[in-house]
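Participant: Each structure below is given as structure tokens.
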Structure 1
Amino acid sequence: MKAEWVRSIRGQCTQVGVAFFFKQWGGVRKSETGCELDGKTYSEFPARNPIEVPSLEDRRNVWLRLETDSIVA
């Protein structure tokens with residue numbers, strides 16, 4: 001794999017604000033080539049977006065409406 005390819009992907013990720021994770025260099029000697037790019041290890045992950053889970057009561061009400069609608073239809 002060419003370093004220019006990885007640098008290009010890293011640059012594209014940076015431009016649009018996407019996390020960049022570089023696992024390792026390819027080839028037959030992975031343990032020797034490692035996972036550094038330009039002297040740095042990139043192990044970024046996207047930020048988690050917590051979502052609010054509906055309450056059990058709300059979920060049951062939705063389920064009941066779905067059952068009722070399917071019986072009527």
Structure 2
Amino acid sequence: MEEPLLQTIRNPLIEFLRERLKNRSINVTSQIREIQAQKIAYTNKEKFDKLAEQNPLLKELKQRLDLDTDF
């Protein structure tokens with residue numbers, strides 16, 4: 001959730017939770033984490049390269065069978 005959005009709804013959210021759960025000690029805190037963006041493979045070559053990173057034997061199989069990733 002984005003921090004500015006949380007700041008705008010924080011107080012009503014806390015009051016709602018406290019009332020519904022009948023617990024006045026409930027509080028809402030936020031934690032900011034950086035998320036690594038993953039590159040998405042679109043072309044057949046990019047997809048093959050990504051799979052070959054996970055399983056290097058695919059490159060050997062491709063060479064032995066003389067396969068082409070651009071079809």
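Readers should treat all values here as calculations from the given coordinates under stated rules, not as data from a laboratory. Here the structure is a predicted model, which means the values were calculated and not measured. Cβ atoms are built from the backbone, for glycine too; each structure is taken alone.
Participant: For which of 1, 2 does helix-only ellipticity at 222 nm (-39500 (n - 2.57) for each DSSP H run of 4 or more, over all residues; to 500), calculated from the coordinates, equal -17000?
Facilitator: Source structure for this number: 2.
Participant: Work out the source of 0.10 here, i.e. which of 1, 2 gives that when FRET efficiency 1/(1 + (r/R0)^6) of positions 24 and 56 (r between Cβ atoms, R0 = 41 Å, to 0.05) is computed.
Facilitator: 2
Participant: Now for a separate question. Work out which structure the value 53, 13, 10 belongs to, where semi-axes √(5λ) of the Cα gyration tensor in Å was derived from one of 1, 2.
Facilitator: Source structure for this number: 2.
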